[in-house]
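Just so it is clear, none of the values below were taken in a lab; they were calculated from the coordinates. The model shown is predicted, which means the values in this text are computed figures rather than measured ones. Cβ atoms are built from the backbone, for glycine too; each structure is taken alone.
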Structure I
Amino acid sequence: MECISVFDMLKIGVGPSSSHTLGPWRAAERWISELKTAGHFHKVEKIQVHVYGSLSLTGKGHATDYAIMLGLSGIDPEYVPVAVIPKIVKEIKDSKTLTFNTEAQLPFDAENDIIFHRKFLPFHANGLTFEATLNTGNKTVKTYYSIGGGFVVVETMENAKHKLKDFKTFPYPITLGDELLAYCKREDKNISEIVWANERSLRTDAQIDFELQRIWNTMLECMYTGCHTEGNLPGGLNVRRRAYDMHQDLKGEQSYSNPGEWLQSIRKTEVKFRQILKWVSCFALSVNEVNASLGRVVTAPTNGSAGVIPAVLMYYMVIENHEADFEEVKKFLLVAGEIGSIFKKGATISAAMGGCQAEIGVSSAMAAGALTELLGGTPEQVLMAAEIAMEHHLGLTCDPIGGLVQIPCIERNSMGALKAINAAELALGSDPKDAKVPLDKVVQTLWETAKDMNAKYKETSEGGLAVGVYLSDC
């Protein structure tokens with residue numbers, strides 16, 4: 001059974017896309033590592049990268065070329081100062097030279113050495129092949145697939161992983177929602193406690209706390225940055241940042257100087273009913289505006305849906321519980337991560353495979369379930385909330401205008417966050433015994449819907465709004 005950690009589902013990286021940016025970035029890093037293992041790294045004289053399918057069709061708008069250059073340069077997406085990214089890319093393009101893994105200068109013409117093919121490889125919609133010419137005259141070639149959420153696989157590994165004898169297992173291995181509920185019932189624990197026990201089989205308590213705190217800090221800083229940055233987003237659509245104006249209208253006269261003080265100042269603000277919706281939307285929009293401008297975000301479970309989970313968690317801390325601290329944040333992220341892993345194992349979190357239902361839908365389900373536990377819901381109500389949220393995203397297409405993660409992607413995070421809150425309230429007010437659709441059934445339905453969906457609605461910019469709205473009108 002595949003063991004997916006919370007830290008696999010919630011990764012820190014750079015926008016605008018986990019599958020089209022973070023995935024290719026990590027693939028480049030893996031290729032370098034494998035070249036070194038094979039003893040080929042110092043023999044490389046020339047590199048070319050071939051990009052296929054959805055990665056190609058929307059790659060320029062998703063900064064796939066940037067990610068490849070940065071990954072080949074040995075730059076870490078978790079820690080690189082995002083403000084220097086355009087400068088690094090410009091230097092590579094202007095000099096037509098790349099510092100391979102920060103170690104060796106190689107000729108590299110981005111316009112000709114990153115080759116975008118419209119062809120789809122049969123294994124997955126997001127394929128990319130790295131090709132190196134060695135000083136021996138031989139070539140070495142390796143193909144990777146970015147399968148969503150920053151996950152990268154090779155075809156043989158994906159097909160063979162269930163055969164591995166020494167694959168790491170959790171004390172509570174989970175593929176289905178029903179299995180998770182069975183553990184909760186048998187152990188008399190809530191979902192976050194089960195997930196915590198699984199994580200402890202991989203890391204110490206201090207390591208888990210440190211990484212979860214780092215994830216939350218990144219989310220909070222991302223919201224803070226988005227709420228305090230005005231102007232238009234890059235990419236040519238001239239999309240105006242809205243979180244700044246919305247935040248200015250909502251924040252009142254409170255003073256602060258950093259994200260932590262900002263959070264406390266919002267908690268002190270008297271929030272009227274209509275403002276609740278605006279605050280949630282503001283939080284969600286702020287994250288995805290940062291994401292769209294190559295800022296640092298947390299994939300949750302993807303970059304395109306990165307705003308839903310932090311917006312709903314902020315809703316809990318600002319509206320529901322002003323005394324909430326890291327313990328509540330920890331429970332929220334543990335539950336959200338586990339729900340996301342159930343969807344990844346049983347369906348997909350890749351828009352290139354399943355449309356936006358696989359991204360915003362899954363993130364909304366993750367947030368709904370996590371919020372339900374914090375609000376006192378039973379494990380059954382947690383999974384009920386996740387099911388409700390996903391049920392009402394089924395069939396949602398991915399049709400980004402201009403191949404950019406802006407329209408309709410940014411607004412969809414706001415809608416997904418609000419649906420998550422509504423789903424949690426519906427579940428808390430219901431008896432799970434009356435539920436007609438279990439979580440596992442909606443996961444299965446997501447996958448069936450994904451397989452039936454026309455390819456032009458799967459992050460190709462060949463259908464829907466992507467062709468119904470002319471770029472000249474934007």
Structure II
Amino acid sequence: MERISVFDIFKIGIGPSSSHTMGPWRAAQRFLKEVKLELVASVQVELYGSLAKTGVGHGTDLAVQLGLNGDDPVTIPVEAVYPTIEKIKHSKTIQLDGRKMIPFDPEIDIQFHMDQVLPYHSNGLIFRAFYLDGTGVSHTYYSIGGGFVVKEGEENRHTDVKLPFSIDKGDELLQYCVQTGKSIPEIVYANELMWRSPEAIRKGLLAIWEVMKQCIYKGCHTDGILPGGLSVTRRAHPMSVKLLEGRKYRNVDEWIAQISRGGHTFQQILKWVSCFALAVNEENAAFSRVVTAPTNGAAGVIPAVLMYHVCFSESFNGDEDIIKFLLTAGELGSLFKKGATISAAMGGCQAEIGVSSAMAAGALTQCLGGTPGQVQMAAEIAMEHHLGMTCDPIGGLVQIPCIERNTMGAIKAITACQIALESDPEKAKVSLDTVIRTMKETAADMNTKYKETADGGLALHISVNLAEC
């Protein structure tokens with residue numbers, strides 16, 4: 001199977017969707033590298049399946065424009081997203097890769113094929129370039145979830161990297177832990193060294209946490225209505241203000257210190273965890289910078305649970321726990337990607353919130369002293385109680401019910417962790433591999449209308465009049 005780094009699971013980028021925004025954005029960037037840019041006279045983009053049906057709500061049309069324009073989701077200033085889109089719209093031109101200006105009218109040159117699905121995956125898109133001499137070229141890509149993109153013809157291509165611990169299933173990971181006496185994050189770290197230096201791993205993981213932390217902080221300090229036409233009111237800010245009871249702070253670290261001070265009731269901790277998750281996904285819905293974990297629609301679960309550990313665990317051990325948490329969570333996410341899917345267009349919301357909750361549950365269990373068996377047990381429990389969850393976004397926007405579902409995923413993760421820590425994994429009736437296989441079968445059985453199409457569930461029963469994103 002494919003070899004997946006933790007840094008493939010956790011990607012820094014722009015909301016609101018890893019499969020509908022990040023993936024198409026990356027596909028556009030790749031397309032530009034595969035054409036003769038100096039000869040291009042015009043380009044067109046065709047969106048299929050779920051990318052067409054919920055593309056406007058998810059910002060797919062915006063993402064492909066930004067990608068073609070030479071902007072990068074990691075580095076583009078958040079405040080530049082909408083002005084760039086407006087400039088393209090009104091000028092009817094686009095600067096390919098930031099270097100070559102050509103005519104481009106989004107209303108004509110981006111086509112939505114609502115009733116067509118390409119063969120390999122529901123999230124398909126075709127880029128066409130027309131050259132000055134009258135010839136042209138087209139490339140088909142699939143956004144397969146979590147920001148991962150494959151080009152048609154490369155669907156089964158795997159990397160040749162040789163890892164010291166080749167892991168495709170949870171049982172294999174447990175066997176390595178038994179054989180070596182290493183913990184799960186130690187096994188994962190050994191594999192990561194095949195891609196990066198120790199310094200790069202540490203720096204990269206702490207940078208991921210910094211983006212998560214800043215996203216929570218920003219979401220807890222931003223009021224107003226989310227864009228898109230649903231008129232969803234932000235709730236993280238007023239909730240955090242009420243919880244802090246007027247206490248003052250100057251920056252994110254002092255803010256965390258204020259939250260961490262003792263005396264919290266059970267209800268207050270529950271509210272804080274929900275507040276953290278709301279903050280991230282409100283930012284995600286506002287086309288702000290988030291970390292795909294393992295998707296954007298589920299980007300709030302892991303930061304919320306990690307922030308819970310930072311603020312409320314007596315055993316929190318600083319940067320070492322941050323690294324341990326992310327290494328563990330990343331490996332669990334890769335197991336789900338290999339054995340099932342992390343794409344809501346293929347598996348419903350169980351593939352997003354369910355997977356993120358399982359990742360967070362196992363990672364928290366690791367940081368709280370759990371054994372490898374207990375880590376996997378926590379992940380299994382969290383996923384078991386998300387099986388069959390549908391993806392039915394109202395208006396195709398990553399807002400209702402997506403934002404609130406992150407709070408539920410975070411709370412379930414913490415609960416699963418606590419159950420696993422008090423349990424003997426040798427007596428477990430359901431293994432992590434079993435629940436991953438079950439999730440895959442459930443995804444295959446699920447009606448297509450519940451797979452990120454906005455054709456079923458809540459999306460059918462709430463009438464909306466969407467403004468342009």
Structure III
Amino acid sequence: MSLGLRLGRYVRGTSDFFVAGRALGPGLIFSTMLAANIGGGSTVGATGLGYGSGVAAWWWVGSAAIGNLVLAFWIGPAIRRVAAAHDLRTVGDYLEFRYDRSVRAIVSVLLWTGSLAILAGQLIALGIILNAVAGLPFATGCAIGGLVITVYYTAGGLLTAAWINVIQLTVKLGGFAIALPLVLHRVGGWDAIAALQPGDDTYWSLTRAGPPGVMYLVTLGPAFIISPGLLQKIFGARDDRAVRVGVGLNALGLFLYAGVPVVLGMAARVMFPGITDQQLVLPAILINALPPIIGSIGLAAVFSAEVSAADAVLFMLTTSLSQDLYKRFINPAASDARVLRVARLTTVVSGTLGVGLAIVSRSIVDTLTIFYTLLTVSLFVPILAGLYVARARTPHALAAIASGVTAMLIVQVATGGQGWGALTPALIGLTAAAAAAFVVVLIARSPEQHADTKNAQTVEGAKK
């Protein structure tokens with residue numbers, strides 16, 4: 001918080017707050033992306049999944065790594081060039097540039113609503129950890145996390161968060177690097193884990209459909225390709241090389257980390273077989289499997305993980321409200337200073353709402369899955385079509401959004417979020433979105449008479 005307030009003095013306008021002056025190099029891109037990707041789901045949630053479901057829990061973080069590889073070498077550089085050429089600062093800016101203001105408005109509302117879920121998910125993890133380890137009331141733990149991110153993000157937005165993420169990443173990676181070998185030693189090594197017999201034939205199967213399992217590729221993978229929180233960090237990159245190197249190293253880091261929470265969860269299954277609430281698995285390790293000083297370092301690592309992921313979501317909420325909704329629809333004549341003040345105010349409001357939602361909803365994995373699914377079905381088709389399909393127009397984007405979200409919600413409600421085997425809500429919603437866009441293409445086969453130079457520039461830039 002102190003560092004954030006000091007760095008905030010260098011923020012001179014919305015360009016610094018939203019895109020860090022488009023000056024982030026590979027190192028800062030790497031640290032801010034990896035810090036955002038290792039959060040509540042990747043620590044508390046994934047460890048619990050490893051405890052209950054075994055090896056297939058790898059796909060929670062592994063799917064994010066695969067999605068980030070696509071982002072590093074395909075989507076990221078293409079959309080960065082468009083953003084830099086036309087001074088786009090948010091995904092909403094891009095959607096209006098490529099389609100029109102109606103697409104921007106609909107996606108901004110959907111995004112703001114869904115983003116609250118992932119912010120709450122990070123704060124839930126903090127509340128659980130601080131309650132179990134330090135004895136703080138759950139609501140107090142959530143409030144502490146919300147206060148920390150709100151203060152330092154309000155001070156300087158992306159410019160502040162990018163530098164603070166370096167410290168957070170160092171703490172979290174160092175903490176897990178120390179804790180993992182000590183837990184393995186305490187449990188009796190790999191042989192003790194290999195001797196685990198949970199009574200579930202799929203416990204040792206990496207190819208289990210899931211969840212958790214391979215189907216996370218559909219639920220989570222696309223969300224890590226088109227997440228506004230990640231794309232808008234890429235908007236702050238200084239060039240394509242910074243994107244390819246920074247995001248690529250982030251993907252490599254996720255691949256290396258993906259097995260850590262799984263091993264911790266399986267080790268906990270050996271040591272503490274009676275845990276009924278999987279969200280308490282990681283706290284049990286910190287309290288009972290590690291010496292107090294190492295457990296404290298592990299707690300610092302987990303705290304850093306949740307906070308760094310939460311600030312990425314706060315970034316989405318703030319930009320969606322201040323730039324995409326306020327500046328575009330409520331007060332288009334607002335000065336840069338005015339928009340910056342609104343951005344800081346909306347940061348405080350969003351952080352407060354996130355704390356409230358976290359206190360009401362206590363399931364980390366379920367809360368995050370809802371967000372990732374909504375993100376996938378509403379944004380995946382419009383963003384990719386906007387970059388690579390010259391004939392894509394507003395009707396195609398609107399049809400994809402409406403069909404994808406509607407199909408996903410129907411399946412979510414009808415099946416309680418389970419879907420029908422491999423036909424998950426995310427897969428059905430994504431398929432419906434793509435099909436709807438294709439149908440509109442067939443209906444409006446004749447291209448519009450006037451040339452849309454913006455579309456041509458976008459597609460040509462992406463191809464280059």
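Set I, II, III, criterion distance in nm of label points 7 Å out along Cα→Cβ at positions 42 and 170: the highest-scoring structure is II.
Each of the structures I, II, III was assessed by distance in nm of label points 7 Å out along Cα→Cβ at positions 26 and 194; the largest value belongs to III.
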